[in-house]
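Asks: Before anything else, here is the set of structures, which you'll find just below.
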Structure 1
Amino acid sequence: MSETFPILYSFRRCPYAIRARLAIKVCSIQVELREVKLADKPMQMLECSPKGTVPVLHLLDNTVIDESLEIMKWALSKHDPHNWLLADFKKSEETNRLISFNDNEFKQCLDHYKYADRFPEHSKTYYREQAEVFLKMLEENLNQARFLVSDHITLADMAIFPFIRQFVLVDKDWFEYSEYKKIHIWLNNLLDMAIFKEVMNKYPPWHPGNAIQLFNAI
């Protein structure tokens, strides 16, 4: 365990890890970043969190947070410079509703759509149509505000858009010509953010004995 910085076990392309890094980045919290090769997970990570999924945050007091949304909330509880956590009760309720749907129903549909050959019970188109239930919800919200629950970026946007990005990458041509025009604009705005580009920097897989790789180095 590093004596100076919390350790974040991460995987660059994982949407759960992306959203955790986004919160840590915006909150300017320094951590030691350990990029994980999923086919060869380090024993140190598995000792922290036997379930073996990223992200995992190992704090200096040996507390382990191994749920991405909890990592986001932990970081934002330390410092929330852009008001991602909203005091408005109704907007907070809507945030929780959207994230819950994203992390449960939509994520399952996304996995079936992305890996349709593993689920031959239905066609890829069928799985995409199931995922569109969530897209319609987001499109409706974006007809009411610039972002999902507000006219500024909040936790809802940053917790959800990495999954929408993954959905789009399955068939970019289909999405380009789909009816989800507001989502298209919203997603492009978020993908163009400097903070997103920064958290998507590439790092070599971590191995014991490597030099410390700081994330948010000053």
Structure 2
Amino acid sequence: MSRMPRVSDMKGRLTDSAMELIWHNSYGATSVDAICERAGAKKGSFYYFFKSKSELAAAALEADWGKKKVQMDEIFSPTVSPLKRLDRYFDFVHDRLAEMQKKCGSILGCPLLSVGSEVSTQDQMVREAIDRIIDHKVNYFISAVRDAAAQGLIEAADPDAKARALFACYQGTLAQARIQNDVELLREFKTVAQEVLGVKRARARAV
């Protein structure tokens, strides 16, 4: 007989299930009933923890970020050279999405971008959660680009603006990869990033 989930882990099961369904499908296509079914929860359990689907989605996104932050801290460790940090991140995302493509047949892209684009004008609670997480992710880019600029590895009169431009460019590439279901667009992004950052120009100037 299958074990019924404990109340103590039910909240995590709900957020995990919501994140998985929303990422694979969409926010609008994911119902509370589907989330409860995936989590092995009764609807009463859902409403014990969350007042609404919006509240659950925001909590799911925050919980997912809490897990990913550990990986981000490792990838963007200041003990790693700044350009290598960015390369490691691009490789990590490529490999993760390539693995998911093998399992489900599609590039799922960035859940923050997908959900944010879908609900930004309709759901303030979810939009604010996504906004907070994106700010955290951008800060990793900013730290790497600032360090690269300080070491003369790139050309960046305004490292913060350059980092935000690179992040926006990468998010656009993620969206394109999802639309075209082409993971190779992500593999090629490291070359694009070097162009955006002015790596070649900085190297030529240093010669």
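Asks: Between structures 1, 2, where is distance in nm of label points 7 Å out along Cα→Cβ at positions 44 and 188 highest? The partial results should precede the final answer.
Replies: On the way: 1: 4.2; 2: 5.6.
Going through 1, 2 one by one, distance in nm of label points 7 Å out along Cα→Cβ at positions 44 and 188 is largest in 2.
Asks: If you don't mind, another one. Here mean projected area of the Cα convex hull in nm² has been calculated and equals 13.4, so which of 1, 2 was it run on?
Replies: Details: 1: 12.7; 2: 13.4.
Answer by label: 2.
Asks: State the single structure among 1, 2 that was used to calculate helix-only ellipticity at 222 nm (-39500 (n - 2.57) for each DSSP H run of 4 or more, over all residues; to 500), giving -25000. Intermediate results must be reported in sequence, preceding the final value.
Replies: Values: 1: -14500; 2: -25000.
Only structure 2 yields this read-out.
Asks: Assign the value 27, calculated as relative contact order in percent (Cα under 8 Å, 6 or more apart), to the correct structure from 1, 2.
Replies: Here the read-out was taken from 1.
Asks: semi-axes √(5λ) of the Cα gyration tensor in Å, for residues 100-147 alone computed as 23, 20, 6: which structure among 1, 2? Intermediate results must be reported in sequence, preceding the final value.
Replies: Values: 1: 24, 10, 7; 2: 23, 20, 6.
It traces back to 2.
Since every read-out is calculated from the coordinates, none of them should be taken as a lab result. Computed from a prediction, not measured in an experiment: that's the story for all the values here. Cβ atoms are built from the backbone, for glycine too; each structure is taken alone.
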